[in-house]
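Several structures are given next for inspection.
We did not get these values from a lab; they are worked out from the coordinates using the rules stated. Treat the numbers as computed from the prediction; the structure is a model and nothing was measured.
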Structure P
């Protein structure tokens, strides 16, 4: 068999193995004078539906302007009865604002934390927009969820009380926790403001498990009901170069590991 034919068959098999993306609506809203983009998935019917706000992680510089509606999250949650809102924070996709790689680069000091706070504000503004403009969303049953960088901004956004009924963070800030004292202080302080149920998860072979442990412990000490899940070592062979294998657990290739547990947690907090 020729090399070209083998490549074609491999691509075709991969395409068949990936379920089709679910339909969604692209929305635009404003925050801090910026026109920002978001994607909204909804189950069939009129609702009102519980909503999960999903926050994406960091993106390689050459992909920051690529739109990414997190289809793997929608494929898990929408059939279970949840609407899903995926904000493209400032500088990503078609959202206005300076790209993270341009504004912050490798800086992990106070400027980095300030950027994370600004992106958390983008998330809360996206939710406010959807709640005000869409009657099919149940404003009292809203969860916020994020992976890696998305786990950082999820923690910061959830510190502003009154919007969310539950919080899920997956490997929150795991790649930068040991590199940034300002980040650690900001995340712990934010977690101490969370009073709703919180689920923290990380793989044993991520860069660290301490970010998930620290955030969960801070929220618990302040009175939140928390659960912490340390998953066994994970390897998919699809991790980004330079990242530990376990950090890829919460991407598309690890859903079979954590998906059902996530649905159980959500069912106990904002069940459809």
Structure Q
């Protein structure tokens, strides 16, 4: 589980609830507007359906799962794993990795090592794995796009609801004060819905997914270079140095000290 995502979400939720309680003295119902909910959430859903293929929208639970859970290998874990595999291949031969492949959970690394063990040409391995990375990038773009659309359009629909509320308020001038207050509440609360949805949910989640995507692409590139190095029969030290080239110098020095 991504502790930062969980802690950040809890802090944001608590901050909103506390301020709402302080402003309303515990009367939270004043922050509920069915018209605002329909306008903001209904309008945002309509934008998502218009802008994205339905197949991509089926992956939304996976986007949130990736936000709260990160099962990918970190750069340091990748270095250690590839160094271990390289050392085993150098000592016992590349065919000895066949038993290790079954233990590897990452399908990208497992596929690459399988091709190397089977004696597949280096160019074919590199081309195939780079196509895998490219396809992965496109899938990740869909997740980022989903939250970017919410971030872009939900405040706009909040503004639309605000304008509708203002029109109703101006149309009721000189009438019942309760009606005026109700229409003003719609205008203000709808803006709040759109702003919170965009800035407290969609924006942070989309940015975290983009960061995770970059980390995973880096990890896959490290794996690719490691697989090619193992297939070429390079010294394990040379393989490790190729992996370390992807890591910042400060982290690199600490890793070497730990080793």
Structure R
């Protein structure tokens, strides 16, 4: 009986190590606030990684496609039910993440005889002003990282998920220096692409721990971004229409990349 808690702790540690190994190859996703709204961007020629959830809410995800789809559908159903029973204005990303998705993912992770969710999620909710934008990162174990609390001063105007914590930290450090509040969409796309490249360089086993130079980022961007398609979407800040989510056009991406 005394050994049981220790066995559970060991099982949880092994579970965490396994999931991290499964997520390491995921293509990073960057979400950042700009003048026009909140930009989501990633690179990859495979399956879709950025999704609309509700009027002002979008999600990016890396991990197992089946688990991502289950969580996406759960988020849509919860938001739609809330909007129907109350009103669209009452649908809140905080309620969705903290009281619905996070508990489900935490329970699945801690039930060691069941399958956990092999997914790392990034959510954003666009506000009337950039200071009101909300970013939430939800981990496979239900842990949530936010860019600010309801009563706190606004923190980072961006969020990142990637296959490793080192890569995520490298992108966050880069964007704190390079991404400016109030930037245009064109500048946002440029910064997000560079952030994606920084994550790739951080995951390179031959890379040193020193931050990459601008020349290294430009060279890697020319090589790696060309190899995969750019997937981008924006949650528009304008309230001209209820649904704010739209995919970026080729011309918008081309204007930022020079393609």
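Descriptive notes on the structure:
- If relative contact order in percent (Cα under 8 Å, 6 or more apart) is computed and equals 31, the structure in P, Q, R: Q
- Read-out helix-only ellipticity at 222 nm (-39500 (n - 2.57) for each DSSP H run of 4 or more, over all residues; to 500), computed value -13500, structure in P, Q, R: R
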